[in-house]
Structure 1
Amino acid sequence: MSDFFSHPIIAMVLMLGGLVAFHELGHFLVGRWCGVAIETFSIGFGGTIFSKKIGQTTYQLSWIPLGGYVKFYGATRNEDTPQDLKGIPYFNASILKRCLIVAAGPAANFLLAFVIFWALILKGLELPPAQVGDVIEGSRAQQAGILPFDKFVTINGKKITSWADIERNISKNPEKDLVVEVERESKIVSLNLRPESVTGLSLFGSRAQIGRAGVALAFPSAVISVSDPNSIAALSGLSTGDRMISYKNDAGADVKVSGLHDFLKLLKTWKTKELPQVIVSVDTIELALGSDGEIKENIKGSPRELTLKPSTWPNLDGRTDRAYAEALGILDSHLTVAVVKEIGKDLLKSNDRIVSWNGKEVKTIYQLQESMTENKSETALLKVSRNGSIFEITLPLKPLEIQRAEGAVKVFVLDAAMLGMSMMPDPFILQDSNPIIAAYLALQEGSKQTAMMIGSLWAIVSGQMPLKALGGPILIAKVASESAKAGLLAFLITMALISINLALVNLFPIPVLDGGQLVMLGAEKLKGSPLTEQTTENFQKLGFVLVMCLVVLAMYNDLSRFWSSMIGSITGVSK
C-alpha cells in the first residue's frame, strides 16, 4: 500500500473507523428489520460535515472519523417521540428484538472477519508452513527423532496445517507425552515427543511455564564456517564464508544445494557410500555495512570447484548431521560475526565465532538470542574463537527497546550481523476455489483466532497477563500503519483480527458496551418488567466509569510504550 495509506493516522482511520462503522451498520440494519424507528445514523462523531434526512432518519457524516453511531427513537422510556412515528420506539420493542439489535453490532464484526478470511482463502491465504526448518542439537525434538524438512501432519490426532498449529499444541503441553505424525520423504512417520517445560512467554505474551520442542521454522543457509586450519575442510580449500552451491553426483551431473541441512545430509551420504572424493561448487560471500546503514551481501571473486578428498571419512558413530560435519571441520555460520556495526567494533572482529556468553557456553544461535533478549547489562563477557585461538573480551552492547505484555523493556544486544542467515520457507497456501469449502475453512480460521483472543482477554481479566498488555488508539495506529506498509494482504488480515477483538470486547458485561446492554435486558426478562429508571441510570454511570478507566489505562500504556519514539519524531532526537 502507498505511503499515504500507511501513515499511522490514515491507516487507523481506515481500519478502526471502518470497523466501528460496520459495527454500527449491524445495529442499523437489524433495527430496521425489527421495525424499530431510527432517528440518526452517523458515520463519525462530533460536529456534522454533511447531513440529509430521508423519511424520518437523518444520515450524516461527522468530523471525527473513528466509527459512528445509531440513535433510535424512544431509546429511553421517558423520551418523547413524534406522534406520526413510522415504526415502533426502541423501548417498546420486545426484549427479543432489542437483544437482536444489541447483538447485531458484535455479530457484524464477526461477519466481517469471516468475509475477509473467506475472500482471502478463495484467492489463497499465505501461512507459515508446518514444516521443520531446523532442529536444535540436544533438544527434545532431536531426541524424538524429528528431522529438518519433516512436515507435521497431526499432534495427538489433531490435524496440523500451519506453523501456528505446531506452536499452539507444543506450547500448551509442557512435559506431556505427544504422539506426532510427520511426513518424511512421502511417508508418514509416527514419533513420541515430550516438550520440555521452560519459563517463557505464553501465546498471550505473559510469563508462564510453556512447552518447547526445539524446532524452528526458518532453515539455515548453506554458508559455512571453518575454524580449524588443520581440518579436512580447510585442507580441501574450504574457508569461512564459503557458500555451497552444488555438488557432482555419481553420474557427474551438478545437483543444487538448497540449504545447510541439505549439504550436511549429503556429507553422511558420502560417508555411507565410501566415496573416495566429492567435488563441490562454492562461492564466498561477505557482509558489509552500506552507507544507508543496511547490511549488504557481496560475493568475493567467482564460483569455484573444490574436491573433498580425505584419506578416510570420519566414522559416523551415531553422530547427527551437524556433529558429523564438525568432524570434517565444517560449522554452520550463525555464530560467526560478519560485521560489527558500531558499538564494540574495536574488540569484536569479522569471522570471530562466539563460544560463550557471560560464562555460559553457546552452541546455537537460539541460545545466543535467548541470552540477549533477557540481558539487562550494558556489557557482556564473551569468549570468541579467532584464527584457531580462544579470546575473552568484555564487549559493550547496544540498547534495544522491545515491546512485551508488561510494556516496553530495554535489553542490550550485540551490535553486529552474523554471517549465517536464516531463510524462510515457501508459505503454505490455504486455498479452495469451492465457495462452500472456503467458507468452512474461513470458519475454522476465524474460530482459531477467536479462541486465541478469548484466552488472551481472560488472561488479562484473571491477572495472568499484566494490565500493561492493554493497548489503545496509538497502538492500533502503529499496528494499522505497519500492516499497511506490509501490503494489502497484511492490512486485511490485521483488520479481520481487530474486528474479532472489537466484537469480543463489546460483549464484555460492562454497562455502555453491548454486553452490558444484554445483561440489562436479561435482568428485565427475569424481573418480568422494565428496570427502574434509577437502576438503569446507576448501571450506565458505573459502565461509563469503567469504560473511561479502561480508556485512560490504555492511553497510559500507549504513552509508556511509545513516548520516546514520539518525542524523537517531534524533536529529531532519539533516546
Structure 2
Amino acid sequence: METVSHNADFCVVGGGLAGLCAAVSAARHGARTVLMHERPVLGGNASSEIRMWVCGAHGRNMRETGLIEEIRLANLHRNPAGCWSIWDSVLYEKARFEPNLTLLLNCSCAGAEMAGRRLKSVRGWQMTTQSWQSVSAACFADCSGDSILAPLAGAEFRMGREGRGEFGEDIAPPEADRRTMGMSCLMQLREMRRPVEFVPPGWAYVFKTDGDLQNRCHDIHGEMGNNFWWIEVGGEGDSIRDTEQCRDELLRIAFGVWDHIKNRGEHGAENWALDWLGFLPGKRESRRYVGDHILTQNDVRAGGRFHDIVAYGGWTMDDHHPSGFWHRGEPTIYHSAPSPFGIPYRSLYSRNVENLFCAGRNISATHSALSSTRVMATCATLGQAVGTAAALAVKGGLTPRGVYEERLAGLQDELQDDDCYLPGRRRRVSRASLDAGLSATAGEPGPLRNGWDRPVGDDGNAWEAPCGSAVTLEFGRLLNGGEARLVFDSDLADNSPYMPCAYALDAGLSALPAGLVKAYRLEALREGGRPEIIMEESRNIRRLARVPLPGAFRAVTLTPLSTWGGGGMARVFAFEVK
C-alpha cells in the first residue's frame, strides 16, 4: 500500500477537544502542524458519535475561555437548533481551514519510530484512502485519550488507581489496583406530537421495576434532559482491550433501560421516542502519562497554586464506581474540589520521551485527580496550553522540558494573550497601553487595562457603558503598526450545556449571549489630527478580537455600537494596543 509522508514541526495524535485545541493553537502560533485522528469527525467524547456533555469548572463566571469559548460562540451562531452534524462541522472547520494545519481524518495511529529518547515519526492507517500516513516532526502530542503513543514510544504511564498511601490521598482505595472508571454509550430522546411505540430487540436486558434501576435517575423531564451517563461498564477489566465487549453490554443495557421507561411503569414517556443511541463508547479513563509532576488529590484540594500554571480545573472529583451500572449503590461519589484550581505545565509532557506532550484525560495525574481534570472543557484548555508550548519549543529548538526551564513566563504570557485565564496570574498589559491616556465618553474605563479579562470574585473588571459610547487610548506620540486587542463580555456566568441531550417539543433555540458586542467601530487618529476608520464590524461573534492597525497613529478609539440583545449596555474587559 502507498505511504504518504508529511514533514511537520508538530504532530498531534487524537482529535478530541484537547487535540483540536492543541493543533489549532500551534498552527496559529506558526508551527507547521499535522492532526491525525482515527474518526471521521472531530470532538472525541463531544462528537456526534458519542455526545457527552462538555463540562468544566463549577461556579459563577468560571467558564473556560480561549479556543473552547471561540468554538462555543461559533456553534451558538451557526447552530441555534442544536444539530449535532452542524456541531461536527464547527469543529471540522476550525481544523480544516486553519493555515499551517494538515488534517488527517479516518487515520488510526499504529506505529512510531524512535531516535534514542525522542519520537522521530508516527505512522497511521487511513482507511478511506487505503494508505499509510507517515508524519515526521520535531514535537508530538498524544491527545488520543487512550495514550496510544505511550506503548508505541516506550513512555512511562500509569493505569488504574493508586493506593491511599502512595500520595497520601484519602479518597483513594487502601491498596492500588487496575480498576478504572468505565465507559458509556449514551441515549438521546425526542418528544413527538403523538404516542410512539417502542419494541425492544430480543437481546436487550429486561428491567421490570424501578428497583432494577436503583439509584439510577431515569426521569426524562428534567430541565436539561437526561443523557444517561450512568449506563456505564468496563471499569473492572481493561478499559482498552475490552472495549468491543463493553459496547455489546452497553447496548443491551441501553435498550433495556429505554424499554423500561417506555413500557414498564408510569414514566410520562408516551410521546417520547429514542432518537439516537451511541455505538461508540465514550471513555473516562485508561492510560495516564507520567510527567515531571504527577497531579494529586492534595494538589487539587490545595487550589493548585503552581508557579507553572497553564490551565485550571474546577469540576468536583467525580469518581465513578468501577462496577458502573451493575453497582447497586450510587454510581459516583462527588468529592469536593475548589473552583478554580491550577494545573501545572509539568503534568503535560512525558518525563522519559523527550519531545512528547500529552493533553486531555491522559495527563500526568493520579486516578483521584483525574476524576476532576478529565472533563472536556478542562481538557480543551490543556490542549491549548500544549499547542502553544509546542510552537515555542519549535521556534526555540527546545524540548517540552526546555520550555519549562527557559520559556515558562513566555508561555504563560502567550496563553493569557490568547484569552486563557490563569487564576492568580494577572495578564501582562502592553507598556504602550499602560502609558497612554485613557478616557471614555461614559463609564469608568480603568478596568480595560488592569490585566483581568473577566469578573473575578466581586470585581467586574469591565468598562460598562451605553452602546454608542467611545473609549480612547491617547499615546502622546506616533505609534507605527501593531494591533488592537479587544475582549468582550460573552456571559461567563452562563452554565448551559454546549449541546442538547434531549429534544423537547417546546425547547427554545439557543442564541449568542445578549450582552456580547455585535457591532463596533475602531478608529485611529493619524498625524495632523486626521481620524480614520480602521474597522467597522457588524456581526462580531468573538469574545477575543484582534484588529491590525496599519500605518502610524497617535490615538485609537473603540465605539461599541450594538449588542446581540439589540442594544443597551456594552461590557468590554480589555482594550489595548500591542
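With Kirkwood radius over Cα pairs in Å as the yardstick, tell me which of 1, 2 scores highest.
Top value of Kirkwood radius over Cα pairs in Å goes to structure 1.
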Comparing distance in nm of label points 7 Å out along Cα→Cβ at positions 197 and 381 across structures 1, 2, which is largest? 2
Comparing relative contact order in percent (Cα under 8 Å, 6 or more apart) across 1, 2, which structure shows the greatest value? 2
Answer label among 1, 2 for the case where distance in nm of label points 7 Å out along Cα→Cβ at positions 157 and 437, calculated from the coordinates, equals 6.1: 2
Among 1, 2, structure where helix-only ellipticity at 222 nm (-39500 (n - 2.57) for each DSSP H run of 4 or more, over all residues; to 500) as derived comes to -6000: 2
Match the computed value 0.20 of FRET efficiency 1/(1 + (r/R0)^6) of positions 149 and 253 (r between Cβ atoms, R0 = 25 Å, to 0.05) to one of the structures 1, 2, and report its label. 2
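Just so you know, all these numbers are worked out from the coordinates, no wet-lab data involved. Here the structure is a predicted model, which is why all the values come from computation and not from measurement. Cβ atoms are built from the backbone, for glycine too; each structure is taken alone.
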